[in-house]
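Before anything else, here is the set of structures, which you'll find just below.
All of the numbers you see were taken from the coordinates with simple rules; none came from a lab. The structure presented is a predicted model; accordingly, all values stated were derived computationally and were not measured. Cβ atoms are built from the backbone, for glycine too; each structure is taken alone.
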Structure P
Amino acid sequence: MALDKWADEVLINGLKKTRLVRYIATEEQPDIIEIVDPKNQFGIVIDPLDGSSLIDVNLAVGTIIGIYPGSVLAPGNTMIAAMYILYGPLTTLTLTTGNGVHDFVMDEKGAFTMTQKNVKIPDEKIYAPGALRKDYLPLHAKFIESLENEGYKLRFSGSFVADMHQILHKGGVFTYPGFKGKENGKLRLLFEANPMGKIITEAGGAISN
């Protein structure tokens, strides 16, 4: 989509201008971008506009970012910071630098103010399952059935950032493993699963492949 590419260009151009990172990898670019004469050696991975297919029906979308001390091709557990921005009724930023998860909201001047410190995932019964039920693989189908038997309520919008923000604040489970036709899964490890996984674990949750 044109909007994905526009968001990608805005973020890349901003990072090039500040030279705050050395490496940039985005979902829209085929290759890693290396900044000339960077001020730092950080590597950054970006999903510029997650959920962009939902814009035409006015649902929330977001941006996902992960930061590494160097190469972006390092294991996910070496990531030093992760964040996402959710563009909804409010524009919010959720951030971890390895010392808890914190929420910020953007005001009318474009400045972010902290609204919640040390967010912890509550123990509630919500589940957000990706893929069509008819395409679930046997183990996933059995797991979803067990959640439903325990009284979990289905809440899934199709926007990864929005769905994870809901899980972060209301509790529950997000699932999107492999399914028929995409047995290796659909979530991108580099741009989606690793950054969001760091946020979730810092908030007291757990992740699994």
Structure Q
Amino acid sequence: MLVTKIERQKRDPHRVNLFIDGEFAFGLQDEVLLRSGIRKGDRLSDKELETIQASGEFALAKRQALRILARRLRSEAEIRTHLLEKEFHPQTVDRVVLKLRELRLVDDLRFARAFVHDMRLRRALGRIALERHLRLKGVPRSTILEVLGETGGREDDASIALRAVTKLLERYARSRKKLLPEQQRSRAIQFLARRGFDGETISAVIARATRGDNGSHHF
């Protein structure tokens, strides 16, 4: 098979179109073209062409993965899902994920730890919600349990829940629309449940909020 033309792509200046026997064959990254040493007029076997095409797809898939990793950390499952949705071959996706592991750019344990830390700070989520979110992101259950086991357990949950519900009550106090104590209590319970705290933690936190730190009653 004869390489009849190598043409720069208009949409992506870092890619070229390869033409074989006068017909478009596939696109290639510049790095793959340079590494292969292909030139116009070269003759390629079926196996050589297949190898070059696989290298091109791998380079493009890796580029796609690095692009989304530049925005934020991702779980391995998120990377796989994204690349498969872009219609890369499953074998190519496996190769990309393996390469990202080698480069330490994808690591479910590191991802889960960062996610838990961030969600604790920004959204005050409880263990139930954290586990649910991590499962949806495809993190293995063993990794989820390991990361959640590194936190302070129910005591840590109670501390986070108490801070969250205290801020909620402060908003109620500043609001022009005044709620009855029982309404505040009911909304606080629903608020903590939505944030993923278990019933025992919610009961303990509501009891503390009811008493107040100085013995006063918030509800």
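Starting from the value 28, 13, 7: which structure in P, Q was semi-axes √(5λ) of the Cα gyration tensor in Å, for residues 27-90 alone calculated from?
Q
helix-only ellipticity at 222 nm (-39500 (n - 2.57) for each DSSP H run of 4 or more, over all residues; to 500) was computed and gave -7500; which structure, P, Q, did it come from?
The structure behind it is P.
Could you tell me which structure in P, Q was used to calculate Kirkwood radius over Cα pairs in Å as 21.5?
Going label by label, the one that fits is Q.
If distance in nm of label points 7 Å out along Cα→Cβ at positions 3 and 179 is computed to be 2.2, which of P, Q is the source?
Corresponding structure: P.
Using mean count of other Cβ atoms within 10 Å over residues 107-114 for the comparison, can you identify which of P, Q gives the largest number?
Of structures P, Q, the maximum of mean count of other Cβ atoms within 10 Å over residues 107-114 occurs in Q.
Ranked by FRET efficiency 1/(1 + (r/R0)^6) of positions 35 and 187 (r between Cβ atoms, R0 = 30 Å, to 0.05), which of P, Q sits at the highest value?
Comparing P, Q by FRET efficiency 1/(1 + (r/R0)^6) of positions 35 and 187 (r between Cβ atoms, R0 = 30 Å, to 0.05), the maximum is at P.
Matching task: 18 is the computed value of relative contact order in percent (Cα under 8 Å, 6 or more apart). Pick the structure from P, Q.
P
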